[in-house]
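A short reminder: the numbers here are calculations on the coordinates, not readings from a lab. Remember, it's a predicted structure, so these values are computed and weren't measured experimentally. Cβ atoms are built from the backbone, for glycine too; each structure is taken alone.
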Structure I
Amino acid sequence: MEPFETKKASRFLSQFLDLDIRIGSKEFVNVRRLLKKVEGTTGAVSDGEVTMVFTGSKAEGFNFPCSDHDIMAVYNTVLVIQHLDEVLETDLSKYVLVMDNTDCRPGYTLLTPLHGCDNQRIRQLVEINGKQYLSSTLFMQHTLLDGCYIHGPCSTLPGITRDSDFASAFHCRSWPDTLTDFVSRTAHCVWPPSELVYKIVQDGFEFVAIGDKHSSLFEVQWRLSFVKAEVALVKSFNHVQFKTYGLLKIFLKECIERDDSVKDLLCSYFMKTILFHAIEHSQPTMWVDENIVECFWYCFTILLECVQTGFLPNYFILEHNLFLSNVIGNNRERLLRVLYGYQAMGWKCLFQCGSLHSLSQDIIQSVSEYPTPNRIKTRLIEINRDLLIATTHGYIDIYRSSQVLNLAIRVFRTYEDEYYHDIAVLFTNKGIARMSRNKISHLPCIHQSSNKAIYSQIRKHKRILHMSSNTDVCGGLLSLATFYYNIGCYHKVSEPACRVVHHCQQSAAIQLHRRGNYDGYFYRMCGKGYTLLQKARKSFTSIYTIHKKYNRLYPPELDLEVQNDNDMIDLPPLAYAIFLIILSTYRLGNAAQSQMVLGDLLDVRTNPIYGTAMHPIIHNMIGICHQLIGDSDLAVEAFEDSCQYYPSNLAANIRLTKLRQLQGTDSVSDGTNDLDYYNVKSQNVNIHNDEGREGKERRGGHLPSKTMYNMDPLSFMNMS
């Protein structure tokens, strides 16, 4: 290679990869990893028996469109030990398995129940030579998820754009006795650092349900898995090493696999393994931006040598040849012919990648040795980063607020950049607000406490909802609007609800279902110097989810829907805000205005983002409003539409049946009594609300126990 030529190419290539959405700058990669931590912390990742661990390229920080969602499900009720491991008293409640390496190649083992262990907990046992072993094949068949198919050690769920791989695993907390060479060989290496090696060894490893295809014991063998250690190693890369890894993945997909005869012989895991070996056996000074072309070529040379010898050692188990199954015989010869062709081109074979074609012309045409800043691409990176945060923020519902707070503390300690602090604040606010929504939804029903104590608690949680509304324009504001409605402060509902309508209608809003039309956000919010929190306050819109357990802050009119659905119910923010305005104006005695606003809700039905195509629950909301203002015929029509487009909606069927019964007995007069919470238990309380006692008598019936009518709404109007 000509040093002068490769230096220039490296600078241009390095900038290109920084701006490539699949890889990105160091900051963007850190954002992706942080959001994965948020997802792992806040999602339903553990139910006591199973802990979900994100693995694969997404967890490593990449954003390749073709990448699967890889998740490892580690069984907390099962423990694997080695023969000399001590069984602790706390382990007695677990199903304990013992490693048996008899007749197994390195990297595989047999698992046998510990003597005296309860064999009823896992029943996929087979007997070989008088000894019982847990069958990996039977275990995979038994744990296969609905709608999935078996793919290696994974249950694969097909998706529209990408698949999801779920690998069941057992944990062993001690490092394998046979792998002491990993510790000894890396002891004098610069990478991986000794403290990382120590942590990897201390954390142990996993077993996944797949055996050695070259063994007669295939059906009962289990493979040792080091995916958590591999993610930790990738996260320890400097950014040039990370970009080189991404470059190898691009070269594999866009060059090597372009030849159908070798398409399935190599995989990204092989490229990652090659990079592990390359970094361990090189000097840190090599891995800089001006050398990225040489870094790629160094890894390509290692790949070629491994194919020539037919041997690629697993990074942790050097005796385990990753090429043993595929890169052999004629397959190996075909692959060599392809690689020799690229070798003849030299490092410029990179430009055979479709996504790098334009880069070669930029390098040739540039008279400068350094690339010029690309402001448009920089703004594209900014919007893609913001979209990722907005999407994660919009779709993740926070279940464990304490864990979110712990994560936020780690973020503030780890990162100095304010952008990461804003991410932590954004998700912390959402987590705390979610906790407050549940607290504030049932506090008035607690009769053991004094009124003063209840007022104090509600005042505290109301402040939190106000704080949340500054960073979550939909979730926070809709929580406030719902809160005001439920305590009877109907005149205070419209202000936060109308703000949500305004946010959803502006061109700069990030709508999660907008399918790529973000021109308004790009031109109005990117490249302007706004902080992330300022952008969130102006432009982030998200779904308002309600649930009988996880978010109980919803109007009593929707109680039937919530109680008859075990899943989260997604309420599109625009439609839900209008729904609250209709309810509140009606409760204020302005039926004419409710009728007028209902026309806006009807218009929303055809909205490509917020309409019934994405959210069939709107049919229920429309039916409820028609029934509220007294038009039972249109209410029936709306509930019929709901049953047609949303067959599993039990609430619509119940409402429809009730309405038809009432119509059949001519008992539907103005529709108000029928809607007035016939499915909600009433309570006898002293009522003081915006309508007063006369308004209650005019409507007839009892008010629902869920609504906070035992509180004086005037006490809340001036809360700070």
Structure II
Amino acid sequence: MTATADGRLDPEYDSEPVAVTERPSVMGNLNGRHSTVGHAALPSDGATTPAEALARATSHLLSLQHAEGWWKGDLETNVTMDAEDLLLRQFLGIRTAEETAASAAWIRSQQRADGTWATFHEGPPELSATVEAYVALKLAGDDPQEPHMAAAAAYVRAAGGIAATRVFTRIWLALFGWWPWERLPEMPPEVMFLPRWLPLNIYAFGCWARQTIVPLTVVSAHRPVRPGPFELTELHTDPADPFPERPLSPAASWDGLFERLDKLLHAYHHVAARPLRRLALAKAGRWIVERQEADGCWGGIQPPAVYSLIALHLLGYELDHPVMKAGLASFDKFTVHTEDGRRWMEACQSPVWDTCLATIALRDAGLPADHPALVTSVGWMLDEEITIPGDWSVRRPSLTPGGWAFEFENDNYPDVDDTAEVVLALRRVTHPEQARLDGAVSRAVEWGLGMQSRNGAWGAFDVDNTSTLPNKLPFCDFGEVVDPPSADVTAHMVEMLAEVGLAEDPRTRRGIAWLLANQEADGSWFGRWGTNYIYGTGSVLPALVAAKLPTDHPAIRRAVGWLESRQNADGGWGEDMRSYADPEQWSGRGASTASQTAWALMALMAAGEGMAGARSEAVERGVRWLVDTQLPSGTWDEPQFTGTGFPWDFSINYHLYRLVFPVTALGRYLHQTPLGGGRR
């Protein structure tokens, strides 16, 4: 790939997508393939131009495309995925020495010098992650007297011991007799009978939460114990009282009310009518099986999958049953093998998301609309369109399906965010099946509009999933369990609607009004699915400008001022995950990263700060940071986590973010790409 005099990529050179035979990822290959984690940043000699940096990055991005047309970077989370994989296999009796050794090697490699594990790069010690990692290493044969184990156990005791861990960690321990079921919140399977108009029915939870909670009601009803091969007394603060009961909150508080309700549910567990309990378990079992995806997984994410397998096994499904075999086989697709023999688990996979972002980036980089790589990617995305009802149809039964999910196989759960970005990508490519493309876009627009919440904004998976009650349940301390509208999803939807000519539609204007009303006092926007205020602001500003708000609008000028105030001394932007827990200290602050610098640049350029001949100093410094920190391979080093599953509680490092967003930002800088783009 070479650059022409004006910085555009030469379409005559390297115009064919690279054909590979494996599923690649930015950091390596997946599913029994190999991955190298981490790069050493090399200092720039100062001679590289933005056009040369863009050419290198684009060439690298093209090299990662699969022959079928998709892109997928590794999705890195934390070692609880690896620990729980071993615990699942231990519970089912299928754990192997080879898998255990490879996973343990990875878990050890992620331990810090103080003996703890964190849930994101350079984050604070995390108690539950440290307990689960410790237990997994003990399963692997690590001696508790070894320095790395003793240091971990000392931290656990100092932090409150097992008793202070999250509910999900204690559920895993209860499966092996290391924690009593009586000391866990109760979630009876009879919740399956609650009508949809009652609070706390399963559809009051976000889709990821209900997919987890339904199988856990089965586990809670059975309370299985398969005794572990060792004790964990060294992880209790007081071995004489290892299972202390937590004091009740004041009765007049929500916490106190639900804690007392939990005591009633515990009492009910012992007197539940057997016929009713059997009916509830059967209903839960059918619900689980009906939602197994074509690839054998559930929801395309790890927690529902592991708990669904445990629940179905407790309901009598043998390991050789097709449902169980497919479920266990699906984990092979989530497994990354490193070149040095380690093994780690992705919590999820992001091919649709990565592919639409890569397609947009390559068009912004200057690839022509009919470039073979883009035509192939659009063909793959069209094949991934979901035209059957899913769980979203519970609230929208008359809405015609049409949209995209995040994963390879996740037809039950398309989401508004992917759908909006896919439409933006499709609209920018010339495809030989134009009528098919137009039909998919039309269905997606109507489906997306139908998913608008009452307040004018959009959530990711459901409509009006805004109840505050589910988050108050003692059972639900594992992260966000509802799916309220967010600024980033709403912004992507507004940008998409503007792209298809609906900027003046009343429904679009309601979305814009919601965004303006939800701007933070400092001028930023909260980022639900990316970290954090930089992501939110980087999503909203391009959307508002695409929807014809003038760049001198007060909201836009406040946002520009906020971004400029958060630029680091080195010229880049970064934001630590701690901004979710402590926004006053961390909002828009952290070590510079390629993805977050690109988000800030995209926002500033949308606001008019990147026009040739009148570019702001902030934009020039940001572009120079991207150019100077690029690796020789064409990508960027980014160990920081800049994505979220649950804000603060579950953090994600999307390994393709470090590449696709800088390509987009540099392309827009060099080519003055119109927002939205359309078919050019």
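With relative contact order in percent (Cα under 8 Å, 6 or more apart) as the yardstick, tell me which of I, II scores highest.
II
Which of I, II yields 25.5 for mean count of other Cβ atoms within 10 Å over residues 70-77, as computed?
Working: I: 18.4; II: 25.5.
Structure II accounts for this read-out.
If FRET efficiency 1/(1 + (r/R0)^6) of positions 350 and 470 (r between Cβ atoms, R0 = 35 Å, to 0.05) comes out at 0.85 when worked out from the coordinates, which of I, II was used?
II
Using FRET efficiency 1/(1 + (r/R0)^6) of positions 382 and 638 (r between Cβ atoms, R0 = 25 Å, to 0.05) as the calculated read-out, with 0.05 as its value, let me know the right label among I, II.
Considering all the candidates, the number was obtained from I.
Starting from the value 4.7: which structure in I, II was distance in nm of label points 7 Å out along Cα→Cβ at positions 86 and 246 calculated from?
For distance in nm of label points 7 Å out along Cα→Cβ at positions 86 and 246, the value 4.7 is produced by structure I.
Could you tell me which structure in I, II was used to calculate log10 I(q)/I(0) by the Debye sum over Cα atoms at q = 0.10, 0.12, 0.18 Å⁻¹, for residues 166-357 alone as -0.45, -0.65, -1.35? It would help to have the intermediate numbers written out before the result.
Numbers: I: -0.45, -0.65, -1.35; II: -0.51, -0.72, -1.36.
Only structure I yields this read-out.
Any idea which of I, II comes out highest on distance in nm of label points 7 Å out along Cα→Cβ at positions 158 and 542? Could the numbers behind the result be given before it?
Numbers: I: 3.3; II: 4.4.
Biggest value here belongs to II.
Given structures I, II, which gives the highest value for Rg/Rh (Cα atoms, Kirkwood Rh)?
Comparing I, II by Rg/Rh (Cα atoms, Kirkwood Rh), the maximum is at I.
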